[in-house]
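In what follows, structures are represented as structure tokens.
Nothing in this text is a laboratory measurement; each read-out follows from the coordinates by a stated rule. Predicted model only: the values in this text are computed from it and were never measured. Cβ atoms are built from the backbone, for glycine too; each structure is taken alone.
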Structure 1
């Protein structure tokens, strides 16, 4: 995957922007997309299913409360740099809020997405996937609940 990002940059003549100059909401924007893609990939790779069922399963895993739950378990594992990125995202002032989410869940989810965006754009795929795996195992989908589609 890391090679893919380099190839993408080459093919579309994208420079190497200093990620630290990106707003936390920009990091969350790309982080939301990459996290959604990872979840969809996990669900699709578990076997063929109706698209409606896949969408419902994915929606439960990418919603703000699920991401917020994951962050509760990931905080102690973050490096200082990762925690700083997360906090920038969590504290960012957004003009919108997710439906059916509390403000605290929405803010933690935005921090989570900013962290995912940061890890993706800095090509730290292994770290990103390791954190997602731990978060899924310890978050809402553990302790008696299975990851949807498992």
Structure 2
């Protein structure tokens, strides 16, 4: 499904171009999209629609394509010991199986803190890291 940010951008482009509702609905209904609403678009299809609308809006002179904002570099280095690597691997496996929605390091650290009371992977003692690893393995097995 299209993300809220994608839908917002689609509607912003539609508004900037002064696109009529009937014209917009026809665009969505015709190939390659074949949907009644932008909320029904898959993420790749929403990207395709955004790209198409952006090109048209830039050509019309009503839109300026900008480079994505740069993300701030993380101040801390990720823990790279074997247990931390295994915990990260299991977290991504949980994400791939749909059991974890957010694969971000911050979400992992929140989970680790709930399980062990320790806020950073590099601060985990072997016993607490093992507890987290075993819990994640059981979670994957369910």
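State the single structure among 1, 2 that was used to calculate distance in nm of label points 7 Å out along Cα→Cβ at positions 28 and 44, giving 2.2. Can you show the working numbers first?
Values: 1: 2.7; 2: 2.2.
Computed on structure 2.
Can you say which of 1, 2 returns 36 when relative contact order in percent (Cα under 8 Å, 6 or more apart) is computed? Each step should come with its number before you reach the end.
On the way: 1: 36; 2: 19.
Going label by label, the one that fits is 1.
If you work out distance in nm of label points 7 Å out along Cα→Cβ at positions 20 and 36 for 1, 2, which one comes out largest?
Numbers: 1: 3.1; 2: 2.2.
Largest value of distance in nm of label points 7 Å out along Cα→Cβ at positions 20 and 36: 1.
Determine which structure produced the value 1.17 for Rg/Rh (Cα atoms, Kirkwood Rh), calculated from the coordinates; the candidates are 1, 2. Present the calculation step by step, with values, prior to reporting the outcome.
Details: 1: 0.97; 2: 1.17.
So the calculation was done on 2.
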Entry that produces -21500 once helix-only ellipticity at 222 nm (-39500 (n - 2.57) for each DSSP H run of 4 or more, over all residues; to 500) is calculated, selected from 1, 2: 1
